[in-house]
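Listed next: structures, encoded as structure tokens.
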Structure I
Amino acid sequence: MNKCLSYSKLGIDIKKIKGIHDKIHRKILPTFDRNVTDIGQHYASLIKIGGKLIALHCDGVGTKVLIAQILKNYRTIGIDCIAMNVNDLICIGAKPISFLDYIALERVNKQMINEIFIGLRKGAKEARVSIIGGEMAIMPDMIKGINGNGFDLVGFAIGFLDKKELITGDKMRAGDLIIGLRSSGIHSNGLTLARKVFFGDKIDRYKIRKKRKILEELIKPTKIYVKPILALLKNCKVNALAHITGGAFSKLRRLGKRSDLGFYLDNLFEPQPIFKLIQKYGKLSQREMYRTFNMGTGFLVILPKEELKKTMSVLQKFDLQSRIVGKVIKEKKVILKSGSKEIVLEEW
């Protein structure tokens, strides 16, 4: 494509969305009772039942469903749905235990449904959660997809934790280390922008055939980080956790606002080739890329320096790359060091 793209130009303005979220929060606040211990401003919401905190999260896979429809490959999209929910639950220290799914279909397609559940089952096994139910709706008047194979997939996950196990980022201190965990690729955010970069407004057979390898890269399932993170929480002191999804590294402001601190990222993983292609053909700036995509680093663990050795020892037991990618700073900013240049991704 020969013009510069951005999420805001495609009608997805992060600042406007944040403003809408704030307004919604003010409207629903009067519904809260004494059992609500968190007001939805973190990665998951919390309620108190007896002596336990119950963590709740609802999320979908966005326009990644369109990539599945183009390829007629639905075997991994369920993994994404599980991942997008459980990866957020663990950010507050919760242990995911169960999952509900909601599937809306343009028409009954037995093969599609079967393959979606193959992915859900595989993701649930990796995340150690039970799929306890869900809902399936056939809505041809509402769901319109590619070649009649339209569908949407949403999940609802439940976890639990003790109050003393709750992680919000308020215990962070300047000088804390930031450990990055490698992503498996684009995961499940930024697909709207990626599709526009590679396919424009029209996806025809010629483009699909010519760019099939790119489509196969875009459909790679989201990494599930439950096992390594729960192992860390059991054995190490962790001050904050961040799942890098929509808004990418700009969303670290969630944690920064709770501690009046910021983040300096100077050693993130080398982005996978797919990100370099998106940036090249979309003519996107570094700032736009790191505010939209995970860029190769899918999860962050923030901890005191003295916990580093123990932390890396635990992570080595799992099949994923990890390393120090930055530190916590006193400035209320998310700063990315790219080469010799420092880029402010977010400030508050």
Structure II
Amino acid sequence: MPWNRPLIIGLLVVLLALTWWRLQPGDEEIRHSRLIMGTIVEIMAGGQDPDELEDAIDAAFAEIERLDKLLSRHNPGSDVSRLSQSDKGGKVAAETAEVVALGLDVAQQSGGAFDLTLGRLKSLWGFEKETPTVPDQDALSVALAGTGPTALSLDGQQVSKQAPHLQIDLGGIAKGYAVDRAIAVLKLHGVTSAAVNAGGDMYLLGQRPQTPKHPKRFWRIGLQHPRQKDAVLETVQVRDRAVVTSGDYERFFEQEGIRYHHIFDPQNGLPARHCQSVTIIADSVALGDALATAVFVLGPKAGLQLLTQYPQVEGLIVAVDGTLHTSPDWTRYQVTP
């Protein structure tokens, strides 16, 4: 996808508002960032020889870039683009099939609140352009025709489309999957302490490197307040866990006093209106990524009910009225003042 200056500047501004700003590298840690998958990806690692860490981080970035070529709808040669251009679907790489399988499971469990078939809808709104626009109802109806949790099916590595015009979009899960794979690569290189963040989709591996002053340190993440710039809503501490936040403050524009953001309700094609933000803590970033979107669309009551279907997953929801709603064991991750 071609990048323009206003869009890149906008991404930088957005990322300043994400949870990652609470993490600062220490003397024993190395951090690098690159622009991949339409966002800024940062990798921080420590606890071993600096040269070995540099090699491991380079390999992790290479894995993310490889997956971007497979999973991005903006790459004409990707699996996603080939599926969208085909009438019936086709065979995809094992990694693509894994992403689709997880996405279809969350789509089914959430009653379609998470949807892999919204490519035409996302193109219609144009949030990746400099000036997004509000579509009219007729255009929304056309973009939503034939979409839904049964619009795709998977048999091994064979993806089938129920309608030839369906446009596939894995944006709500691909970044999370890429972070999971980056962590796997770091582990293969012997890294035991690392953090990988792709635009708010992050995994915290192990503990932060030990120092005489801090013999044991969990990773502490400050969660962005969705309505107060530079304010922390809550702080959580984790290790070997994914932390994913979706919010209406990440990408949005205002028109006639109405905020339009990039998290769409598949029922009507409009921005979902039940939440300001959702944070999910889970075993995998890909799962957390998909669930954060689904819960955001469903709202607090139905969203928390969805989370009960996924053991070891906890969530914090900021409802549209600003009230906080949490899953039963969320407190295990909270850092008390």
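Values quoted throughout were computed directly from the atomic coordinates according to the rules given, and no laboratory measurement underlies them. Note that the structure is predicted; figures quoted are calculated from it, not measured. Cβ atoms are built from the backbone, for glycine too; each structure is taken alone.
With FRET efficiency 1/(1 + (r/R0)^6) of positions 162 and 202 (r between Cβ atoms, R0 = 30 Å, to 0.05) computed per structure, which member of I, II shows the largest figure?
Numbers: I: 0.05; II: 0.30.
Largest one: structure II.
Here Cα extents along the principal axes in Å was calculated and came to 55, 52, 44; which of the structures I, II was it taken from? Show your work: numbers first, answer last.
Values: I: 55, 52, 44; II: 63, 43, 42.
Derived from the structure labelled I.
Could you tell me which structure in I, II was used to calculate FRET efficiency 1/(1 + (r/R0)^6) of positions 106 and 242 (r between Cβ atoms, R0 = 25 Å, to 0.05) as 0.10?
That value comes from structure I.
Comparing relative contact order in percent (Cα under 8 Å, 6 or more apart) across I, II, which structure shows the greatest value?
Evaluating relative contact order in percent (Cα under 8 Å, 6 or more apart) on every structure, the highest lands on I.
Suppose semi-axes √(5λ) of the Cα gyration tensor in Å, for residues 58-113 alone works out to 25, 12, 9; of I, II, which structure was it derived from?
Answer by label: I.
Ranked on mean count of other Cβ atoms within 10 Å over residues 90-97, which label among I, II comes first with the largest value?
Going through I, II one by one, mean count of other Cβ atoms within 10 Å over residues 90-97 is largest in I.
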